[in-house]
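Each in structure tokens, the structures are laid out below.
No lab work stands behind these numbers, since they all come straight from the coordinates. None of these values were measured; they are calculated from a predicted model. Cβ atoms are built from the backbone, for glycine too; each structure is taken alone.
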Structure P
Amino acid sequence: MNQLPIIDISPLYGDDAHGWNSVAQQIDRACREWGFFYIKGHPITSARIGQLLDAARQFFALPAAEKLKIDITQTRHHRGYGAIATEQLDPNKPSDLKETFDMGLHLPAEHPEVLAEKPLRGSNRHPDIAGWETLMEQHYLDMQALAQTLLRAMTLALGIERDFFDSRFKEPVSVLRLIHYPPRHTASSDEQQGAGAHTDYGCITLLYQDSAGGLQVRNVQGQWIDAPPIEGTFVVNLGDMMARWSNDRYLSTPHRVISPLGVDRYSMPFFAEPHPDTRIECLPGCQDAEHPPKYPVTTCAEFLLSRFADTYAYRRELQAS
């Protein structure tokens, strides 16, 4: 239990039923035993990753005043730039040693859910960097498609129809995030980590990480193990929403980032989360007389907002106002 599984998902892009079922079984096993795995054989090219890394380095190198033009704490729908220590993922540790850029599904001002001021709904807030918006908006769509391919593969073991997740991910609240972790020596104290120990909030997360390392996952024995960068892969993990859907059959596993020594670290997680009105309730095939539902029914938006309030001081203030 010291090495995350690596799954080649290329059969999911073909018509061979045996190949599709084999990948689905590997994903199911990884979700039960780890809640974490690597994927290879996906359609996101190394050229695209290179473009994104170049853009991330350019953005995070801007003066603070320029980045704060899209300050995430000045928006109701959680888009834009998060300065260092904006997040506190582990309440027992100092706020995180990282800065972020968050974007979601772009909804114009005239969209009914924007007009109704629904939470987490609105337009993206991009920096004024040539080519940035086109690159990020396309990558968001491509990552959403990849996430839904993986979710489709999970439906067989979960005993639900193949389009179960597809139907719930129309106009999703998925988030594409860019993260810059400064070197460890810049920390405010020895206790400050790049990202404190936490579980993700949503359905599944797909993470690109650069070569710096630092990601650690807690295995079922409670030991922290390294999840090192592997070229050409994404790290995939499940969030709390999937744990609730599956009645904890699938694990939402704690993980953290220990900032590397002497180098900057860049990562790009994609948090796949459904339409905000989606009901999150125990799936029929994940409950029986001996395993009744563990969690009350909620909605995607209600659950995410409660978790945001735990993590961001500005969200607590916003919800109290």
Structure Q
Amino acid sequence: MHATVRAAAADEMPILDLSALTAGGDIAPLAAQLRHACLTTGFFYVANHGIPQDVIDGVFSASRRYFDLPVEQRLPHRLDDKYMRGFMPQGINQHPGFAADLKESYEIGVDLPVTDPDVAAGLPLHGPNRWPADCPWLRPAAEAYFQQAEALGRRLLKVCAVSLAMPEDYFLQFCTKPMVQMRLFHYPQQTPASDERAFGAAPHTDYGMITLLLQDPIGGLELRMRNGEWVSAPYVPGTLVINLGDLFQRWTNDVYVSNPHRVINRTGRERYSIPMFFNLDYDSLVSCLPSCQSPDNPPKYAPIKSGDYLVSRFRDVQKYKVAAA
């Protein structure tokens, strides 16, 4: 049985008010707060984020309705290994050293037609979404939230850039066709007697730039502090949880933190969450920012294409094989 952990303190998981960002005001104070969070835990909450509550309620309702369907009805929607869209049954994701994650998901991305040049060329993780014909209510709810969350991700990248003494639009130049992925997650009840190696989501870091997480009141997200202690990230009404990924840490030469985290559903109830993984264009060259290097602190990582890095990481944990470029 997994040991219970304490709730994160306010200074460990700060709540950033995005009112100035949403209204187009001065974001320098917000950037300073974001920088402090990224130098410490790499996680923070955002309030007044601009996503309408009815859109949030709609996508959660559609997600619950979908996962309430018999699994036999959902299996024909199963994820394809060409475009990586659709239903992912429990047991597909498995991190080395752990049991398969105790969750199932529905995978959505930037919806590109098969005539798109990158899709036609077979660029990994580019393609059309799959929308089940027998679930006509899923698409409008998921697309409405996807649109709002993607726009929020772009706004947050402005704050991230300013926090690193870079031009506000620095990261946005790599968002012509960003590799944004969204997952509707369902975590079934996890029994106290389950395998110690079994988690809703095993300890891991995210791979890309930033993750925008919408979680339900059940909670279950836990993160590891710099001293190795695990703490819970409680549900805070009206907020999203934001964390940095490994590629962002590479941009900053390890100045910012990509924090290990995990999910344990301790409640005996079903849990739902919706993460959006905001990644840059496939060919974006991730290299150390000028503000994060000096003669005494040269770049630690060789430049790498964003998409090549993501594909290599996905291959490590998914039993479906992501096609090579």
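Here Cα extents along the principal axes in Å, for residues 39-158 alone was derived from just one of the structures P, Q, and that gives 47, 40, 38; the source is P. Which of P, Q yields 0.90 for FRET efficiency 1/(1 + (r/R0)^6) of positions 15 and 263 (r between Cβ atoms, R0 = 30 Å, to 0.05), as computed? Of the structures listed, the value fits Q.
Quick check on the output: 3.4 is distance in nm of label points 7 Å out along Cα→Cβ at positions 7 and 127, derived from one of P, Q. Which one produced it? Comparing all candidates, it corresponds to P. Calculated for structures P, Q, distance in nm of label points 7 Å out along Cα→Cβ at positions 151 and 239 is largest in Q.
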